[in-house]
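Bear in mind that the values in this text are calculations on the coordinates, not laboratory data. These numbers come from a predicted model, not from an experiment. Cβ atoms are built from the backbone, for glycine too; each structure is taken alone.
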Structure P
Amino acid sequence: MSAPAAICYSKLLLPETRRSLTSIDNIQPVEKQDQSALSAATRGATNGIALILNIIANLVAFVSFIAFLNGVVGYCGGMLGRPDLDLEWIFGKIFIPLSWLMGVPWEECEHVGTLIGLKTIVNEFVAYQRMGQMKKDGLLSPRAELIATYSLCGFTNPASAGIMIGAIASMAPNQRETLSSIAVRAFFAGCGICFMTACIAALLMPEGSFG
C-alpha cells in the first residue's frame, strides 16, 4: 500500500508541470571508469567511506538541532510550571485529532497521538518500544494497536531527513540545494503515506477481528 501512496503524494506535492528532460532518446551511456575489478572495488570502498561520513555528519547535526529545540521548549515549560513540556508532548496533543480521524477510539487517541509524536520527533524504533510498553499496560485496544502500527511504520523524522540529504548529496553534490528544498515536502509526504496506509488497514480489517 505504501508504494501507490508514495506515488500519489509525490505527484500532489511536486507535480510535473513540464516535460521531463530525461527520456529514452537522450540518455547518455555511462563511461567505464575502472579497468579491473580491483580498481572498481577500491573506488567503491573509498566512495562508501565518504558516503557514511556524510550521513553521520548530517545525522548528528539534525539530531542535535532537535535536541536543542527540545531543551529550549523544556526550559520554557519549566519556567511556566510545566516541567514535562517538550516537543513530544506538544506533537502528541497535536496528533490527537488525527488519531481520531484515522479510526482510533477517542479514549485512546492521546496514547496513539503520543506515539506518533514520539516517532515524528525521535524515530520509529523508540515509538515502537513505547507502544510495546503501552500494550503490556493494557492501554491500547487491538484496533488502536493496528492503526498505531501502520502509522509508525515510516522513516519520517528529522534524522531521516539528514540521512537522505547526506546520502544523496554525496553521490550527486550538484543536487544538494534541490534536495534541501524538497526535504520538508518529502517529510510531510512520508508522514501522510503512513497515515493513509493506517486508514486503509483499519478499513480492510473486519470489525470483529479487533476482539
Structure Q
Amino acid sequence: MPFLPSYLKDFPFNKNPIDLPTRWNTSDSNDNLQVIGDKELKVLYIGPGQNDADAASIRANHSIPSEVGLYYFEVSIVDAGESGYIGIGFGVHSAFLWKLPGWEPNTFGYHGDDGKKFRSSSSKGHNYGPPFTTWDTIGCGINFFNKTAFYTKNGICLGEAFNEITLSDYYPMIGLRTRSECIEVNFGETPFVFNIEEYAKIIFKDVERRRMII
C-alpha cells in the first residue's frame, strides 16, 4: 500500500492509490547538498557558502497530487549554520536548484534569516513570520481547495502565506546557503508538531458541507 499520512486516512473524496513524498530525491539535488541517513530525510549543506550564488535546493521524490486536497510536511532545523539562510517551501520540477525556494519562477518559500516569504523572485520578499533557527520546526501546508499555502512554527499556525496556487505538480523543497546548515524533514511517518489532524478535519468538513449545498 502507498504511504498515507494519518491526517489523510479519513479523506472523504478520493480513495484511489496515490504516491506522496516520502524522502528527498538524491538525484534531484544541488551538488552543494548532502543527504544523510538511510531514510534520506536529513540534508546538510557542504558548499562554500560565500554568497547567494552558493545557494542550493533539493526536491522530494514525488510531487504533491492536488487530489489529496490538503498536504502538509514539517522541517526541523537541526543546525542553522553560520547564517541561517534556510528556505522551506515547494516548487515545480522545472525550477533550477541553485537558488532558495521562492527565488525561482513557480517556487514558494519562507526564509529563516529574515522571516520573509518569497514567491518566484529573489528581490520581492514580503514580511510574513518570525525568523527561525536551530531546534525550530517549520511546517508547510497547501490547501488545494482554496489554492492557498500556509506555514507553522513550533506547532503554531502563522496564517496564509500565498494564494492563487494554481499549478498541480509542486514538490516539497528546501534550500540551504551557508556552511553547516542542516535540516530533517517529516513527511508524516512520525507525528507532527502542529495538530494537522484537527486542521484537516475542519477543512474537509467545510468542503463536504459546501458540496452538499451545491
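Can you spot which of P, Q the value 4.4 was calculated from, given it is distance in nm of label points 7 Å out along Cα→Cβ at positions 31 and 87? Derived from the structure labelled P.
Looking at structures P, Q, which one was helix-only ellipticity at 222 nm (-39500 (n - 2.57) for each DSSP H run of 4 or more, over all residues; to 500) calculated from, given that it came out as -24000? All intermediate terms of the calculation are to be shown ahead of the outcome.
Numbers: P: -24000; Q: -3000.
Label of the originating structure: P.
For the read-out FRET efficiency 1/(1 + (r/R0)^6) of positions 47 and 95 (r between Cβ atoms, R0 = 35 Å, to 0.05), a value of 1.00 was computed from one structure; give its label from P, Q. Comparing all candidates, it corresponds to Q.
If semi-axes √(5λ) of the Cα gyration tensor in Å comes out at 37, 24, 17 when worked out from the coordinates, which of P, Q was used? Each step should come with its number before you reach the end.
Details: P: 37, 24, 17; Q: 28, 18, 16.
Considering all the candidates, the number was obtained from P.
For structures P, Q, calculate Kirkwood radius over Cα pairs in Å, for residues 151-190 alone and state which one comes out highest.
Numbers: P: 10.4; Q: 13.4.
Structure Q comes out on top.
Source structure of the calculated read-out (distance in nm of label points 7 Å out along Cα→Cβ at positions 71 and 199, 3.9) within P, Q: P.
Computing mean count of other Cβ atoms within 10 Å over residues 119-126 gives 13.5 for which of P, Q?
Values: P: 20.2; Q: 13.5.
Of the options listed, only Q reproduces it.
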